[in-house]
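Below you'll find the structures, each written out as structure tokens.
Coordinate-derived values only; no laboratory data. Computed from a prediction, not measured in an experiment: that's the story for all the values here. Cβ atoms are built from the backbone, for glycine too; each structure is taken alone.
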Structure P
């Protein structure tokens, strides 16, 4: 459990006139916005990606409404809110935002993955919120309540470029009923998350267990381990499982280590060769994938904590049925004795720049974000969407603590890491994924797949560090 902070920063009072000195990437300063008088009436638009309007993530956008009410009372103005929950996937949503920002028609606030910080910061689409963690913590008490380590996810080139909205753990799920049928005792099943945490149960053990289940006839061939059927940053967890480093701490450059990558590709090739995973699992539709892992006896599969809420919302199972069927732990290490881990990918509030919006109210948007960053609003979202706490105060909140699933994942924070805020990280993970698929299907050997990635990324990311 993370240590609780003592002491609360002070709130910087805002008057009807704002001053916002903003510095973009590379040291290019946006002209200072001084003496910006707020109009008596103002419309504020927020876009939230990958969130159907009636889905479990709807509060990413709808929390703007109570926040605006608080700011209205403080400043004596009328704010008309336009919270947009966009059901488009992250890729399509990012492209839509890019086009709007280029045209000077971006929303005032954008809610997206923290890995967009580097890309949009470099493009000048968003503004930095503060020059340091200490500075952002002093801006509003709500920001001082944010769990310290989460600020790392929104730091780029030494500045703070966003405020975490939620954080997602990525468990390895396992089917407790199948393990019991394979001869595992109730205590052995209950102990599995701890064995993963300590490195006593590795990816190699997972393969052996799944193969044993198939051999016994308890697990159907091809149902020993299912991974996600589409591209995503989740697959980097299997590179990290074999000790692969992603970013150089000193230079900030991306890092590719060839031996951990080869071991990752070898893992994905063997799960197909051993008939634990379908050769053509990539391309499976998400509705088929979810139905299969929940209702058709897959022994191990990895996914997001948020999927738990989705399964309930879609009626795939009741919560009692999920607890009866599924256990969950960290992603196992590929190295015996090394602890398991999980990737955190905080969804983040970001403030669009004046060039991107044509409007000079960036400081007011930061204040609105502060009023969206409250215990009550974040816990409501966390419980409904199965996302983990972003605020220290949530860890003591009775409504949050009453949720068994979220409580069970509380220790994940100690074993979590973030994807790097690097403008070319998307190209990096795309290349690793595409060659992984080639290796998994046997179209390339693991060594050939590594060579393919190295050749491609040498061209696409010239300053990539290759070891």
Structure Q
């Protein structure tokens, strides 16, 4: 069971790695950890609960709920919702914490739990999840069984909140293809899009935990082929795709080309700074220089964060940032409890394009023609940390930063090299400011250093 406790959540294959008995114990341990964090008795805690559309989710959520009630907590059960709707429940009602039963973008066989404390601040392996693992392994004394449950419908409040953060009248007319990946995007954002001046072409928008069409991970090219084709076939302005629990969204322009998360972050940062001049924008060490360059040109400031939603949410608070973005498609908003959302980036991008005299393809091309990025490239190595040290020594003439892995900056190119949390892999992101050919030459040379070729 210990292998299910990850850096940012708890996750494993349902049945063989994680089952309902585990969920019940995790629920009990979560209450105990929350009680310590909040300095309250378990019976004074109020905790939110949500689940996604996976076939195992109803039973897993019921077991988690049983464990929390057994330890004495009061549970507000939102039922089947997207992850950010659980964050909204916790933040808007000032709850002590919340648990979302989801395996995010993983294949159908997986289950899991994302856990947050007050303010929708995520627990992580560094803060909270490790304590839960220790409690579960040690065994928790039987609780008083005095908790309670109340079922709540937060969808109307969530939609009202989302629309309050844009100007709905400014959106449209646009033709948009949407791909929910048979996940939670359909019920989450579908009713919001229906209120706007949009021609929406839905694909895979009905929740289905078997994922009959494709896995709910739009970062993988094979999962985007259908929606990319649908954009050009329909003559649409753009497409938007979400992952399984819909807390990440991805954009495809009108030509069917995927828009890298770095460039989307830069566009959204510019839009956010127009609303809040001089604000701070957070980005991760893998990002293109397009992000800090755009923020500086827009009169804002930037700060770096370690990769991962738990770290980003904490850093958003520390910096008082108005917005943050990761290349993986997580976008964070001060006005949404510093949490990541798949709804707000979609609405903001629709508003931005509607107000602009340029298409998304034209806006993104402004970055593609100046910033030449490799995308993330994985290398399997026997000793990732030793390889990082070797690469560091080879690039001692660059500006070195080790906030998250190894980042090395030169005047006209830079790279980040990070070890995977769960596999013997190194993940490389590299960018050249010279040309595509220069990026490819430097990428290949660095991969040879990494792989020992």
Structure R
């Protein structure tokens, strides 16, 4: 998945390890590491990753020798890592904090159809992976290059986890385009974040919706960032008020804003909205990536239905144990994303919620995503299902449950306010609704608007 030119153009800048590699040096380093890992052809390797030169070289080397690579957080707790090992029996474990690399004696075998395994979003211990192919990942990278106009002179910040498909796709698309990436784990809340953007001439800043909120809070775009030309987002629906605020602010500085939609199950990114159409299609996540096809199944009177995607990046399926690997060799042709949405007359997609994000309010089915969207102006951060109603987290200590019920037209005592700080999030920055539901079971609640901290 390397660029086909070995030249002096910079490929990787590692802020933490303080290393810089050109495309030629990266290719040589990957070839050398591949020689060391040659016994892992057709074998399973658990790779602990973070945005670093070492992790990138190991990943590309394992793909070169046609190993199956399971990408995990390099700081995965020991007990969880043990449970994953029990389920999959990997032949190698590389890159985990506080653990020496382990390569079990093994003989190369026929490569398995899946090249990369990525843990499912929000998984808190269940050893479930999405099974992806190298061909699918490379195809999605080429789609991203074409759709978002990545050129050799571009430089992206890779600060999102590499075991998250969005972070991985930023890396692969820029390397395949012959561009470069800056690898960093510096938090967006720290002053050094803006400093590294300026120092290293970052042209593309990716983020999930939560990242955008952090950029807004820290007034990132009021800083002097002369090289920055695009901000991209994927991984979830961006609140319309955030788009309305950031879009014009970025435009004033000559920075394009790309709203996108993606899923790990489709190798990364599915759609993209060109910056020039942001004003006319607010809330849309754009057109299918070149080569993808979207369909809306069982649409209602408003055209809203289940979003399906067909494309070269679709997964092979899921795995929860070693026996599931190599169980199928062909990608899913028609992938049910689990999302609800509609297509406009020009084929642009707008997401409206998740199929499973449904609550019952005194017998009536209610979309929790709609509740969050409609109550966001009142400070509601998250909504989950509760007994015959809805529980919400709000940042507004003055709002009452009755205020929220009136705003939604719900009957009395259908909404309760819970106090949880901070709101739990997955590694990709999304609200971790599973964890939130568990925490809500033991937290103080209120029907009168009082929040506990």
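What to note about this one:
- Structure with the greatest value (metric FRET efficiency 1/(1 + (r/R0)^6) of positions 45 and 325 (r between Cβ atoms, R0 = 35 Å, to 0.05), set P, Q, R): R
- Value 5, 15, 13, 20, 27, 15, 5, 0, calculated as P(r) over Cα pairs in 5 Å bins from 0, in percent, for residues 93-140 alone, assigned to which of P, Q, R: R
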